[in-house]
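Take a look at these structures.
Read-outs: derived from the displayed coordinates by stated rules, not from any lab. This is a predicted model, so every value here is computed, not measured. Cβ atoms are built from the backbone, for glycine too; each structure is taken alone.
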Structure I
Amino acid sequence: MHSNLYEHSISVIKSNQHTSGAYVASPNFMPYRYSWFRDGAFIAYAMDLVGEHESANRFHEWSVRTILHYETKIRRCIEKTRRDIVPTETEYFHTRLTTEGMEKEDGWGYHQLDGLGTWLWAMCQHVKMSEAFIIPDSWELAVDLVREYLTVLWPLPCYDCWEENGDRIHTYTLAAQFAGLQEVAALSGDNMASDTANEIRSYIMKNAVQDGHLTKFVGSKEVDANLLGLAVPYHLLSANDGIVRRTVAKIENDLLSQSGGLHRYKQDTYYGGGEWILLTAWLGWYYAESRQLERARSILEWVENQSVAQGDLPEQVSNNMNNPSHYAIWVERWGTVATPLLWSHAKYLILHEAIQKKLTSDEQDEQKL
């Protein structure tokens with residue numbers, strides 16, 4: 001365990017932010033030496049929480065430049081979809097990009113909408129937390145373009161946040177788009193964004209609830225740990241909503257190891273399907289938001305105990321694997337588990353701040369009494 005994982009996490013993120021503003025997902029793991037809107041949005045949000053607004057701003061500037069660079073491609077995809085022509089895989093706007101903001105034709109699952117939804121959400125959080133009340137024109141253009149892209153494409157299948165099951169409609173992906181569009185509507189008064197967000201929420205409630213809990217994708221009965229996002233931070237449902245409580249209970253029952261770590265989903269075989277740092281921290285974030293502070297603190301300690309000698313946090317730890325026989329297959333293909341993973345460090349910071357926020361709030365309430 002590292003003596004000061006909080007400061008180390010900030011340092012890892014800052015030292016792995018490219019001069020372009022992009023965050024490298026993992027510097028020592030070849031397939032992750034890229035920047036994703038998904039990872040980057042959460043990393044930027046974490047940096048805003050700890051007061052590193054300049055770092056977050058540089059990421060959002062990189063995002064805006066990248067989106068506007070591909071404006072023609074994005075508009076072409078929008079127009080095709082409006083004409084009921086399904087774009088080919090490479091015609092979609094990619095969400096895994098080089099640090100210079102360029103797409104790479106290498107067969108990676110290009111079509112993933114959750115990252116763009118999360119970027120809209122995180123960008124709006126940045127504007128609020130950094131008190132950047134004057135939004136540059138270029139940001140407005142990029143936001144409007146992404147809003148239109150999501151408005152047209154959200155009902156279509158795409159890859160999930162694990163870059164799998166590209167033929168499915170994923171509950172988490174829908175929720176990320178909902179949150180981004182809701183935030184844009186609140187920030188700018190965009191009625192179209194608000195209307196689309198409401199459509200997405202209605203679709204989820206009608207098609208992605210089974211036996212009283214949310215499901216991994218439409219047509220599934222299983223849960224995925226990413227469903228925590230519907231409550232925290234996307235607020236599609238409140239943390240104490242009955243559907244959310246039943247979903248979390250099923251996640252705890254099906255995916256939480258006795259040692260305290262959280263798996264992605266039951267059938268996960270990636271590096272054997274170990275316990276994911278960022279997801280375990282996400283569960284702690286949910287506990288903090290629902291005022292289960294002892295459980296949140298316990299998870300914070302679990303995450304701290306997973307740091308390696310240098311203090312870096314990996315993507316996952318190979319304890320209580322779902323499918324141990326698959327571990328060696330992935331090691332042979334890509335090497336050992338990605339370490340450090342910036343998204344893991346970001347989620348640790350987010351959990352840490354969520355706990356502190358609730359403690360401060362409780363103290364203020366006591367003083368009022």
Structure II
Amino acid sequence: MTLPRPWLVICRALVALALAPLAGAQEGATLPVRGLCIGAPAPDRVNDLVRFMREDLAPAGVNTLVLRVDYKYEFERHPELRDSAALSKGDVRRLVTASREMGIQVIPQVNLLGHQSWEERAGKLLEVYPELDETPWVLLPEKYVWPNPDRLYCKSYCPLHPRVHEIVFSVVDEICDAFDASAFHAGMDEVFYLGEYGCPRCGGLDKAELFANEVRAVRDHLAASGRSLWIWGDRLLDGRTTGLGEWEASYNSTHRAVDLIPRDVVICDWHYERPEPTPVYFAMKGLAVVACPWRQRDSAIQQIRDMRRLREHAGAEVKERYLGLLQTVWGETDAFLDAFRGGAEPDAERKDEAACFKAVLQELRAIREP
């Protein structure tokens with residue numbers, strides 16, 4: 001069997017990875033990014049998140065916090081887009097002040113392109129501006145199930161709508177200004193609806209080019225203010241060739257965008273069940289990459305160790321592209337913090353996330369204190 005060329009590169013890298021010993025705490029094996037991605041807290045839990053940063057994140061060497069804000073902020077330029085339990089300017093100021101004191105970079109996230117709905121409910125952007133919907137003919141169901149005849153997972157906005165960037169870039173600018181952020185996370189994962197034939201603007205156009213052009217538009221807008229762009233990496237992987245499937249990778253041909261996007265976009269490469277070797281693929285493509293586990297402890301620890309080995313043994317041109325690790329937390333932040341602290345009994349999923357992150361912190365402490 002002849003493997004596609006990129007995967008030959010990965011296989012060779014994996015052989016080297018398996019044979020290479022892991023050095024203790026040599027400089028080449030440290031991770032520049034040691035992070036957590038978590039939802040914005042409710043306003044009355046901001047102090048709990050500050051305490052978490054001070055007592056748990058900073059002592060373990062965590063230096064990056066991707067905060068999934070979306071529309072949970074009291075926007076002034078677009079107050080109609082404020083979601084419930086929105087953070088105030090004062091709330092954000094407390095988070096930013098505390099993060100600076102502890103050497104933690106906060107990167108705000110607002111989902112762009114995809115994830116504009118969830119199950120039966122439109123997200124705030126499409127609720128207020130339904131004309132931006134890529135697939136307005138797909139109606140949100142009374143009770144969501146998957147699979148469904150429309151293959152509806154989450155709605156997307158149309159990247160070619162004449163008003164979409166005017167609105168979303170204003171949101172991006174305001175949230176970045178509030179957090180005094182030098183980087184912004186645009187999400188852009190699990191985009192199932194793009195270039196659909198019913199759309200009068202982008203219907204039938206090349207999906208890879210549509211995706212890449214939206215990445216470039218966001219990147220260029222941020223760059224004008226000296227900010228960098230982070231995105232999830234799943235749409236840049238070929239789900240069929242790799243066997244990764246349509247969730248961790250693409251079935252709708254967006255994967256070719258990996259060769260079309262700017263090389264300074266940071267890729268957050270999420271894999272939740274196994275420590276897939278795709279960071280090698282992104283790095284070989286010239287992109288900086290962060291490995292992103294979720295709730296599988298063994299997989300998360302392996303991803304940390306893999307990234308350290310790659311940084312230690314890769315050539316000079318590539319090694320600095322292996323940035324590190326960003327554990328993801330999905331669901332309510334309050335439940336995760338309660339699970340981590342051993343407070344109110346959360347559901348099993350939150351317990352798994354907390355247990356995984358405790359193992360990650362232990363591994364990060366070991367790197368710092370050989």
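Just a few scattered comments:
- Of the structures I, II, the one that -11000 was derived from, the read-out being helix-only ellipticity at 222 nm (-39500 (n - 2.57) for each DSSP H run of 4 or more, over all residues; to 500): II
- Looking at FRET efficiency 1/(1 + (r/R0)^6) of positions 221 and 341 (r between Cβ atoms, R0 = 30 Å, to 0.05) for structures I, II, the greatest value goes to I.
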